[in-house]
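Asks: What follows are several structures.
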Structure P
Amino acid sequence: MSKKAFEIGIPLDENGFLEMECDFCKNRFMLHADTFQDESYLHFFCPVCGLPNGADTFYCTEVLEKMEQVALNYMYSRLERTLGKSIKKFNKNSFVKMSMDIPKKEPEKELYQPVNEYETVELKCCDSSVKVQYFDKEIGIYCPLCGGAKL
């Protein structure tokens, strides 16, 4: 079985921040795209709940749905190409007939544009910044890079 890679453009805000969602507490925050793409970080800490998780687990629900849609559309087209030819050959036999209903590909939805509901917090511990919602900023946040205590 071969592997297939897809590239999906995730929208950034006007300052180059990427909207993310914690797998545990479901709160959203924003990290700079350069920080997120830096391969030296194997995991991040949620700035709201402080729990660590793999860097690839912080995608927003909308991004995950888009990834699933792209993969399903690819699978449907591969099934149609592969099985469609086989069924046509099989149907040349006059004794048995076979048909196949493959779900139609869904038109790919455009991803949302991040809303500007976030406030920037400068992180002195790691010389970086994160965007969080106002309420989370007032309560105090954890550093998403080192997990440092609430700032």
Structure Q
Amino acid sequence: MTMLLNRIFITDPADTTALVARLALGITIFPHGAQKLLGWFDGYGFQGTMQFLTGSVGLPYIVALLVILIESIGSLMILIGFAARVAALGMLGNFLGAVVSSHAKAGFFMNWYQHPNQPEGLEYFVLLFGLVITILLAGGGRASVDAHLFYRN
């Protein structure tokens, strides 16, 4: 069990690449999560988002709840580097679901000007998955809670 926890939480406290990936991902995803959970940035808030995800999209309640929590709380966990790999794994699952369910059929590009009622394509998700995989491999890195709590010389 200790070995598994070490693999999940141990990270190099000097790894600046992990820090950059964490900041880029967390800063990008947090506003989306804040829209869903808190209604910030012209979002619907928790109630409205749950109604949309369970009603219009047809997600089960628990999956809709996970979407909201992963994008809000998970992005904050990534920003501070607390259980960074766990949060990144949640992001991977969350956004793989979004890609498979609606974005893959739109192609690669974000063609909003040509097809305003279509979901965006895959290009945003290629970048997102690159950041997520970096965090999965490296952990929280420099200036992370994980490095502070679990680093051993």
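We did not get these values from a lab; they are worked out from the coordinates using the rules stated. Only a predicted model underlies this, so the values are computations on that prediction, with no experimental measurement involved. Cβ atoms are built from the backbone, for glycine too; each structure is taken alone.
Asks: With distance in nm of label points 7 Å out along Cα→Cβ at positions 51 and 123 as the yardstick, tell me which of P, Q scores highest.
Replies: Once distance in nm of label points 7 Å out along Cα→Cβ at positions 51 and 123 is worked out for each structure, Q has the highest.
Asks: Between structures P, Q, where is relative contact order in percent (Cα under 8 Å, 6 or more apart) highest?
Replies: Of structures P, Q, the maximum of relative contact order in percent (Cα under 8 Å, 6 or more apart) occurs in Q.
Asks: Here volume of the Cα convex hull per residue in Å³, for residues 35-74 alone has been calculated and equals 88, so which of P, Q was it run on?
Replies: Answer by label: P.
Asks: Determine which structure produced the value 1.00 for FRET efficiency 1/(1 + (r/R0)^6) of positions 11 and 83 (r between Cβ atoms, R0 = 30 Å, to 0.05), calculated from the coordinates; the candidates are P, Q.
Replies: Q
Asks: One of P, Q was used to compute P(r) over Cα pairs in 5 Å bins from 0, in percent, and the result was 2, 8, 15, 17, 14, 9, 7, 6, 6, 5, 4, 3, 2, 1, 1, 0. Which label is that?
Replies: That value comes from structure P.
Asks: One of P, Q was used to compute helix-only ellipticity at 222 nm (-39500 (n - 2.57) for each DSSP H run of 4 or more, over all residues; to 500), and the result was -18000. Which label is that?
Replies: Q
Asks: Hey, distance in nm of label points 7 Å out along Cα→Cβ at positions 99 and 131 derived from one of P, Q reads 5.1; which structure?
Replies: Answer by label: P.
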